[in-house]
Structure I
Amino acid sequence: MCGRFAQYQSRDVYFDALGVAGSDYVHDPEPIGRYNVAPGTNVLLLSERGGELKLDPVYWGYGPEWWDKQPLINARGETASSGRMFKPLWNHGRAVVFADGWYEWQRSGDKKQPYFIYERHHKPLFFAAIGKAPYDDIHGHEGFVIVTSASNKGMVDIHDRRPLVLEASSVREWLSEDTTPERAEQIAWKAALPESDFKWHPVTDKVGSPKNQGAELIEKVG
């Protein structure tokens, strides 16, 4: 799953990693500076409207009116395209979350050790997401969820689920309003980064509180 992540670099850094021309977005070199993004907060979300890339602050969580529980924050990629809850979002609300890494907790006895997981060369990450479009409208708790996949090849010793991270070259097609839901399924599995592209290390348990937001949260602890 993904219950916390970091989004701390500037918008320009993320767009540059996508290879997007400067005229296609509003430049902002100021670092976002969020080292501990928590559910229930507004998060900058990338989507496409009218053939153009758009970046909007959107509520992280999805709870339609008929849902009588806490808003969901993740959707299993294996079933998101076909289930009652998420199929409409998969078909018409595909989006991407800019990120620099995410946190998972590993249980050891009666304690939990948090880990920060990131691209081994510290490249920006692009989490596949789905939600209630259009994202420039306010939909209350009908925001967005991060799509997850099963962990394999070593990362499973940290957690059995992880965000579905797309290759930068596939982001535009994933977002495109012309991409069919069936093609989006193919992109999700063929263009997802493998576990071998990631590294991780233990971090301070201060990440457990979303009130803590400093860069020290991603530093390795002994």
Structure II
Amino acid sequence: ADTKLTAIAPGMNRLQWNLRYPDATEVTGFQAPIAAGGLDDTVEGPTVMPGRYTAVLDYGGKKSAQPFIVALDPRLHPAPDALAARLALGLKIHAALDTLDRTLNQAIALRDRLDGAVAAGMTGAKAQPALSALDADIASLVALQIQSSEGSLMHETKLRSHLAYLAADIDLSYDRPTQAEYAVFDHLSQQALAGEQKLHADIAQGQRVL
């Protein structure tokens, strides 16, 4: 996990690593509901493996490094390769979520541009098919209507959140993922690829209008 942190203010700064890979991209305008005892709906990266790491401070042209060890809770005794398998699947889910969210953001940005062009009378009726396709395909993949902690009770859970919930489920156990978790990921990743293909087609259609 190669993560760079930047001080936010002059003077002394305390930067604390959460022992995770960097966050995935989040969907523009998405507000995740509060877990309230359930699984987290976040784009946090998976937890790193136990092992030796190095913190590097690069300031004023000088670098200083300090090694440190991330140790597993001594009460836990996973099989030797279980944590590696857990991380491998976690990274696959993380990559799938990041790619989906980046594509969604491209589609959302284009939809907003088309909306602006329509409002300004620049495109006439020819933008409507592209706008309708973008609206439908974006809505099929992410619930942008969620605006409160109870939003998931009122709106259907969509693919973006299903991927996040699967990542959170794997994160709960320091053990090898189950066959069911692998199967769910295969299913969700296929849905993500299909959804991204539709979004890319919608984006191409919308760009032709502009």
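Nothing in this text is a laboratory measurement; each read-out follows from the coordinates by a stated rule. Predicted model, so just to flag it, every value in this text is computed and none were measured. Cβ atoms are built from the backbone, for glycine too; each structure is taken alone.
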- request: State the single structure among I, II that was used to calculate relative contact order in percent (Cα under 8 Å, 6 or more apart), giving 23.
  value: I
- prompt: If helix-only ellipticity at 222 nm (-39500 (n - 2.57) for each DSSP H run of 4 or more, over all residues; to 500) is computed to be -16000, which of I, II is the source?
  reply: II
- prompt: Taking Kirkwood radius over Cα pairs in Å, for residues 68-179 alone from the coordinates of each of I, II, which one would give 17.3?
  reply: II
task: For structures I, II, calculate Cα Rg over 2.2 N^0.38 Å and state which one comes out highest.
output: II
message: Among I, II, considering only distance in nm of label points 7 Å out along Cα→Cβ at positions 44 and 116, which has the greatest calculated value?
response: II
